[in-house]
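K.L.:
Listed next: structures, encoded as structure tokens.
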Structure P
Amino acid sequence: MTLRSCAAGSEMLLAIWREFENEKLAHAYLFTGEKGVGKRTFARTLAKAILCQGEGERPCGGCRSCKRFEGGTHGNVYFPAPQPKKTTIGVDDLRSILDELSRAALDGGKRVIVINNAEKMTPASQNCLLKTLEEAPEGIYFLLVTDVERAILPTIRSRCRLVRITPWNEGRIYKALTDKGIKPERAKELTALCEGSIGRALQMQDDETYWTDRELVQRSFLIVKAMTDVPVAAQLLKDKKDDAERLLEILEQEMRLLASDIKQSGVSTRSFFPEHWQRATVQSLCRIQDAILKCKQYKFSNVGWMANAENLMMTIAEEARRWRQ
């Protein structure tokens, strides 16, 4: 994948590609945005392109530098990360790399530091990095990636080119999925479910358990029309305590997508929902989402999974009764 193809569909990323082509890259970039919108992929491709020694479109994928990059043996690219059993990037993790940057590069080439999950840097680590960013050594590039922009110190943000990557539009996601050989019907479904995240779409495609759990949500929670449906529907969840969090996440996402459809057009044609859900209102769906949140907290209460699931189904039954009035 070349840098230009990786940037396709995003004017902001194409602008960075043009800066790269014109040798006008900033020395530091901070890529932010929701999970799965392509931040890490673009930062990695940019790092590989910066180090590429091939001709034409870069990264070429075939030169010695690209092969070493892909093999994880390139000496001029660094990926600071938490040490084993640690959850943060400590000051020592960064200092050893920054000290190495003060020495000459291998092969006399450019060097790139890619910090994925930059929000995991401690304040001390970020202040350590700040000193290097202020000096901006020639031929050294910093690519920071985070889902949590507010966790990055203002002093760091002010010294980086801030690139906020927005969710993909549906057409772009659908094309990317079908280009990967995913069947049109499944690609259409994934496009509707992933909420603008190509990474999430690909993750769901490869996760057969997700589709099994989604079907269970459909056969249990969504069949409820009245209180009399609750006992039968709840029995389907009897042995699903360990899967409870995932089932509730799927249900919550579906409620959010249905509410969005109704807000935009007044109706929904989402085939995932039984017919009686087509009369749902945004207000009802919000009340159901509140009930889902309470159910998700069952692990921290004295009430068991089945009792919580039944209470949630009773809320759904009550809302369905209102739709019929």
Structure Q
Amino acid sequence: MEDWLTAALRAPAVLVTVAIVEGSVPREPGAKMLVTRDGFAGTVGGGHLEHRAIDMARTMLEEGGLARLERFALGPSLGQCCGGIAHLVFEVVDREQMALLDKRRNEDTWRLIAIGGMGPSLFDGAGRQLAGAPAPGFDRTRGTHVFTDADGRRWLADSVFAPRAHLMLFGAGHVGAAIVRALAEPPCRVTWVDERDDMFPAEVPANVTVEATDTPEALVAQAAPGTSFLVMTHSHALDLRLSIAILSRPGADWFGLIGSDTKRRQFEHRLRERGIANERIDAMVCPIGLPGIAGKAPAVIAVAVAAQLLTVWEAAAAAASSLLDASPESN
């Protein structure tokens, strides 16, 4: 499925953004759907809400108009069992700004949209303006939200943040390629590494960066704290070198190694010989994938591993959010 930002590069289109939620609703503030005359990408939750939003977006696409905020009571008016209230912002796409956003996929960006106004303004993560007309200051400690300025005008502050989850995947074989496909849509970045340049497909998903290198250990050393690592190369010797490099990093980054219980025992012995601490070896995930999924087909392994990574990343995000909520500055 194509993402909303890729689809937006082929405007004309209308972007629909979840701006405010009350009670139980299908999606969170910041969720988006890009609607064209003959299709759509992304989702604001499906069901009657989405059908109604698509119809309204296509009417706006034909008739034009300023950005507007619409309220949808999911239970009484749309018959959806979740029963909450979703407020959606509709805006005609600015193709130049979408192209800038596309280039900034790995950087935090804010969009500031005047409800009842023309085009949005773009700001970087530090609040510096990148494009568009002057706009009021806004709260960058919150996610996507609606606020009212000193003159009584309403604005949507829309956070379009780079994915926090980053996987460094070593190995461009069948399983590695299947994992890349499985992670094409979840909110993450993938650095895909192999020394064999001809193993990579001609096209990769938008969230994937290809690194063809003879010195993959250097990429391990350069990776930011919190990076997740998966090793599944064509060589056990290379797997071992990468394992040593990853487990020698400071901190406790998640590390998965493809292989059987037998391979794990062999690697444990060799890693101890090279001075790797027992607690780091114990934390190594091998075999990989959620327990209970025993299939060996690349696509099956990829689904099991993708689900495993999502549990790791969501736990990390929840822990980071708890720390932020507990900090004095957030109180």
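Any read-out appearing in this document is the output of simple, stated calculations on the displayed coordinates, not a laboratory observation. Remember, predicted model here, so these are calculated numbers, not experimental data. Cβ atoms are built from the backbone, for glycine too; each structure is taken alone.
K.L.:
The value 0.35 for FRET efficiency 1/(1 + (r/R0)^6) of positions 42 and 266 (r between Cβ atoms, R0 = 41 Å, to 0.05) was derived from one model only; which of P, Q is it?
P.N.:
The read-out was computed on structure Q.
K.L.:
One of P, Q was used to compute helix-only ellipticity at 222 nm (-39500 (n - 2.57) for each DSSP H run of 4 or more, over all residues; to 500), and the answer was -15500. Which one was it?
P.N.:
Of the structures listed, the value fits P.
K.L.:
Determine which structure produced the value 22.7, 71 for Rg and Dmax of the Cα atoms in Å, calculated from the coordinates; the candidates are P, Q. Please list the in-between numbers first.
P.N.:
Numbers: P: 24.3, 76; Q: 22.7, 71.
Label of the originating structure: Q.
K.L.:
Further, regarding this structure: Output the label of whichever structure in P, Q has the greatest value of relative contact order in percent (Cα under 8 Å, 6 or more apart).
P.N.:
When relative contact order in percent (Cα under 8 Å, 6 or more apart) is calculated for P, Q, structure P comes out on top.
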